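Read-outs: derived from the displayed coordinates by stated rules, not from any lab. Given the structure is predicted, the values throughout are model-derived calculations rather than measurements. Cβ atoms are built from the backbone, for glycine too; each structure is taken alone.
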Structure 1
Amino acid sequence: MGDVKDHPHDSAAELRSAGLRVTAVRLAILDTVRAGDHLDVDAVTSRVRDRLGHVSFQAVYEALHAFTTLGLVRRIEPAGSPARFECRVGDNHHHLVCRECGRLTDVDCAVGEAPCLEPANDAGYLVDEADVTFWGFCPDCRQAHKEEFAHD
């Protein structure tokens, strides 16, 4: 597993360029987040353990915190849900969240390049990021409750 060729996105180079030492645990965490779909810390820990054996929850949490601080990973915190992590960073995309099952889906900015960065009134703030969350019901939950959503 230590071979960089095992990491198609060159996770080892990303870790090095961020100033982090390359370890099997860090590679597994970064690759797990990249391969996952907005995973929470528990899911990342479980998948890393499946891959490497025992890894502490604290080690995963600390690595995710470092990755987030260094811009390798984005932390998303939808209301009422544990923090989730993704590797899609730097493009100011947004999220759709299902109220029923909690499914989280990426959605690009609605118009142009990061239009949400220009609020009607910035109150003197220098805005550098917007976090928009659209709430609703995913297609699977809508189908499961089609009578309730018949007016759609």
Structure 2
Amino acid sequence: MERISIRVPRKKKMSYLLPHLHSGWAVDQAILAEEERLVIIRFGHDWDETCMQMDEVLASVAETLKNFAVIYLVDITEVPDFNTMYELYDPSTVMFFFRNKHIMIDLGTGNNNKINWALKDKQEFIDIVETVYRGARKGRGLVIAPKDYSTKYRY
């Protein structure tokens, strides 16, 4: 009898390349401990398609940004502590912190607290991070994104 094997294609899972924070305390410590670098946290689910796309970009730029930013992932089911406080209802949410302060970014979307969609362009994300870092170092709590992401310009 001949055995037939079927290969099931696996979805790309980039989240294993970046450090995860598994508790509210760990998230707080990550934000508090970093004095000179920007703390970037992706809130979401590792299995979510949008998060996978964002994780791919985050993992690919992590080495480039290591001198002025550190990236962490948080599963919002495992760590629900911040869901209400930061209104984490979207599949993927990226937030920025600097010296224990949440840095808001005006992306032209009306929501200045976070990036709640998956960016596909690495350079675009690097530009955003550089802008946030420069503004945060100057003491600004709100920075203007290098590109307008309002829906009227989306294609």
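Quick check for you: by mean projected area of the Cα convex hull in nm², which of 1, 2 is greatest?
On the way: 1: 12.2; 2: 11.7.
Top value of mean projected area of the Cα convex hull in nm², among 1, 2, belongs to structure 1.
Given that distance in nm of label points 7 Å out along Cα→Cβ at positions 68 and 124, derived from a single structure, equals 2.9, which label among 1, 2 identifies that structure?
On the way: 1: 2.9; 2: 2.1.
The structure behind it is 1.
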The value 1.00 for FRET efficiency 1/(1 + (r/R0)^6) of positions 60 and 84 (r between Cβ atoms, R0 = 30 Å, to 0.05) was derived from one model only; which of 1, 2 is it?
-> 1
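Give the label, chosen from 1, 2, of the structure having the highest value of relative contact order in percent (Cα under 8 Å, 6 or more apart).
Numbers: 1: 16; 2: 25.
That would be structure 2.
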